[in-house]
Structure I
Amino acid sequence: MAKFESTIRQINYPQQNVYNLLSDLSNIERIKDRLPEDKIKDLTFDENSISISSPMGAVKLNIIEREEPSCIKFETEKSPLPFNLWIQILPVDEASCKIKLTIKAELNPFIKGMVSKPLQEGIEKIADALQMIKYD
């Protein structure tokens with residue numbers, strides 16, 4: 001099992017605010033105008049799932065578990081590379097929290113060599129985007 005983790009990111013909003021927004025994917029509507037259109041194509045979403053076209057093909061993630069207010073777990077429904085994604089949200093104080101993203105995937109050694117760098121860069125870009133959201 002290959003594991004990729006983002007760096008821990010500080011978010012200057014309360015843990016509950018961050019969880020509330022990220023645990024309902026229909027909230028993407030509020031922020032989609034800030035997403036880079038050249039990087040995200042064919043974005044569709046509802047409360048429990050999100051789909052995009054990536055350079056490797058179509059990807060659809062479903063929320064499979066919510067642990068309020070600290071964790072949201074996703075699993076691929078459709079993807080060239082099946083994986084799980086966790087978003088951990090931990091309080092720092094009443095007004096801020098920190099997040100970390102983790103991807104776990106079953107990769108053979110050949111595939112791992114090809115996708116490790118893009119997956120690590122991708123998880124950092126997702127963390128960057130989550131850090132820029134206004135969670136109020």
Structure II
Amino acid sequence: MKIQTMSIFVDDQQRALDFYTGALGFAVSADVPLGDHRWLTVVDPDRPDGTQLSLEPKGHPAVAPFTEALAADGIPFCQFGVDDVQAEYERLTALGVTFTQPPTDFGPVIVAVLDDTCGNLIQLAQPTGAPA
């Protein structure tokens with residue numbers, strides 16, 4: 001068994017697609033029209049057959065209160081692994097990405113938290129190899 005697709009709820013699918021591909025560097029895996037919305041997934045361009053991230057519209061009534069509460073409490077919806085959090089922080093900041101937490105060393109991991117412009121906080125994480 002393996003994880004094939006994970007979903008992240010977004011305010012606007014096109015804005016999410018622009019951000020996740022343009023700023024974060026993911027590649028489009030699927031873009032299928034489905035009435036008012038799309039089956040829209042992105043993937044790590046180095047692993048096109050890897051886990052897909054579905055950019056899901058916030059259509060269900062439970063989604064908006066859930067995602068708004070997470071963002072209000074500063075809780076990231078998901079985490080992306082990176083080789084160098086500081087380098088990604090600098091690259092993304094230069095592109096105008098807003099961070100709610102700069103790179104912070106927690107011993108076994110360095111993390112930073114960014115706003116994805118679509119209603120979510122995303123944590124970037126770099127393992128350090130330091131003991132917990």
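Each reported figure results from applying straightforward, stated rules to the coordinates on display, with no laboratory input. Just so you know, these numbers come straight off a predicted model, no measurement behind them. Cβ atoms are built from the backbone, for glycine too; each structure is taken alone.
If relative contact order in percent (Cα under 8 Å, 6 or more apart) is calculated from each of I, II, which structure is the one that comes out at 32? Derived from I, not from the others. Computing percent of Cα pairs over 23 Å apart across structures I, II gives 35 for structure II.
For which of I, II does helix-only ellipticity at 222 nm (-39500 (n - 2.57) for each DSSP H run of 4 or more, over all residues; to 500), calculated from the coordinates, equal -8000? Answer by label: I.
Given a computed value of 11.8 for mean count of other Cβ atoms within 10 Å over residues 44-51, which structure among I, II does it belong to? The read-out comes from structure II.
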